[in-house]
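Quick note: the coordinates plus some simple rules give every number you see, no bench work behind them. Computed from a predicted structure; not experimentally measured. Cβ atoms are built from the backbone, for glycine too; each structure is taken alone.
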Structure I
Amino acid sequence: MENSFEIKPTLKKFKSPIIVLPAYNAAATLKATLADIPRGCFKELILVDDCSRDNTVAIAEELGLTVIRHEKNKGYGANQKTCYDLALERGADAVVMLHPDYQYDARLIPFFLGFLEMGICDLMLGCRIRTRQETLHSGMPLYKYLSNRVLTIFENLVLGQNLGDFHSGFRCYTRELLETIPYHKNSNDFVFDSQLLAQAAYFGFRIGDAPIPCRYFKEASSINFGRSLTYGVQTVATMVQYALQKMNLATFDIFSNKSESRDNTQTINDQ
């Protein structure tokens, strides 16, 4: 009996993938991060420095990266907005967001891009939590692990997904996704990440993840308990907004169409 179900992937080879590195005080880890990135898997490396107090910019320029520096510290979300704006302006057909703190294994970038090239996903996350033992052995604090598990389960339920780690800082996007999602409406703080995933789900993009080894050590950036608590509360609030929007009980600007967002912004500016 012939199998009537065939998977026909729409294979496309990216010609202009760009890797963006949202940086803040990454001087100690930048060279190690770049050393692991496979050659030939990207067109350009862009580092956006959020007014670091160390010599991150000097090292990045020495290594030949495209460097943009914020004159004042704007926040993690604002850093990503600059990253994605510049990548799209420079013709990226796919964008990889990699923290330059050497926490994630950059050797896997070509494999994650493969999911996008095959047309299987529009957004890929690196999942740091393959097993509990492995994750805790990597150095992730216990409170971060537990909060990650609780929030991820909640987000999966609300967004209708089945992901292992909603809070990964290793992400790959198609150009279409970044051109559709109104990410400029998002927070300039850490909750930007949660808002972007909620937007991706809202606009019907396919989100996937795969295991990625990670490292926790002194130089690797990690928000403290207080900031983590704020991030968790803001993430829950984002999920509530998503649910209310889907049920047509309320509307929120972060789920507006990107072209409409531009029109609204222009109208406000003209007034």
Structure II
Amino acid sequence: MQQNASPPATEEAERLARRTVVIRKLQKDDIFNSLVEGWSDLKRAPSYGLTIGALHALAGWLAIFFSQLSGMHYFTYPFLTGIALVAPFMASALYEVSRRLESGEPLSWGAILASVKAGGGRDLGWMALVTLFAFILWVDYAFFLYLIFYGAHMPDPAEFMREAISTQKGIIFILVGNLVGGLIAFTIFSVTVVSFPLLLDRDVDFVTAMISSVRAVKTNLWQMLAWAFIIALFLAVGLLSGLLGLIVILPLLGHASWHVYRKLVEA
């Protein structure tokens, strides 16, 4: 009787162990080491990362084109920065590449996409909706903030930049926009930094994944603030390069995020 009951009990214990998320304290050099490991992953499998980075850059160029075509020049910046909010979902394939490099499993687009679909399943789709909602919230916030400061008037880009950096109203507009935008971005960072790789790695639901992500940020607040700042700095460099830098920067950050996750969550 005991022998017959043992295997199911063992399987249930294993399932419970996979669903138990233990958060660890980061060590001093863990963020830097994750970047080094992310760069190593990118060099070992460059075609996957560079393809995803190029797709992000293309999305950015389309956002610029749409803003110029519609005459809504101001929305170029919110669209470009908003892309970073949905980047964690797009980076799911990069997490899988890093996981396969780590475990020695073979790499192919078919295997990677199949693993992402099977690993995250429906809950990964829910997380995608969370990031999409964040993107919509960010664009709506930018739209209403612009209306509050400037009304329906839409100056040309040169006039807008002059006013933004040379008038009191423009400086307040820039400060308020970036401060509140930074709070929105850090909130999304807090619920996604662990949740996306965790959904690929473990049999957990998306609510547990988001709660675990917030726990990881609270447990390692200063290190995660530093990681969020590094991400923002790298993305700013990518934007200032005419988006070309994003082709390398985004996959680097994606691979590094997997290694940050590995250091945050006990296996």
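Remarks
- Test item: distance in nm of label points 7 Å out along Cα→Cβ at positions 113 and 249 calculated as 4.3, pick one of I, II: I
- Source structure of the calculated read-out (distance in nm of label points 7 Å out along Cα→Cβ at positions 129 and 257, 3.6) within I, II: I.
- Taking mean count of other Cβ atoms within 10 Å over residues 161-168 as the criterion, the largest value within structures I, II is that of I.
- For Kirkwood radius over Cα pairs in Å computed as 19.4, the structure of I, II it came from: I
- Test item: Cα Rg over 2.2 N^0.38 Å, for residues 97-144 alone calculated as 1.35, pick one of I, II: I
- Which entry (I, II) yields the derived value 21 for relative contact order in percent (Cα under 8 Å, 6 or more apart): I
- Among I, II, which structure scores highest (criterion: mean count of other Cβ atoms within 10 Å over residues 169-176): I
- For -12500 (helix-only ellipticity at 222 nm (-39500 (n - 2.57) for each DSSP H run of 4 or more, over all residues; to 500), calculated) the corresponding structure among I, II: I
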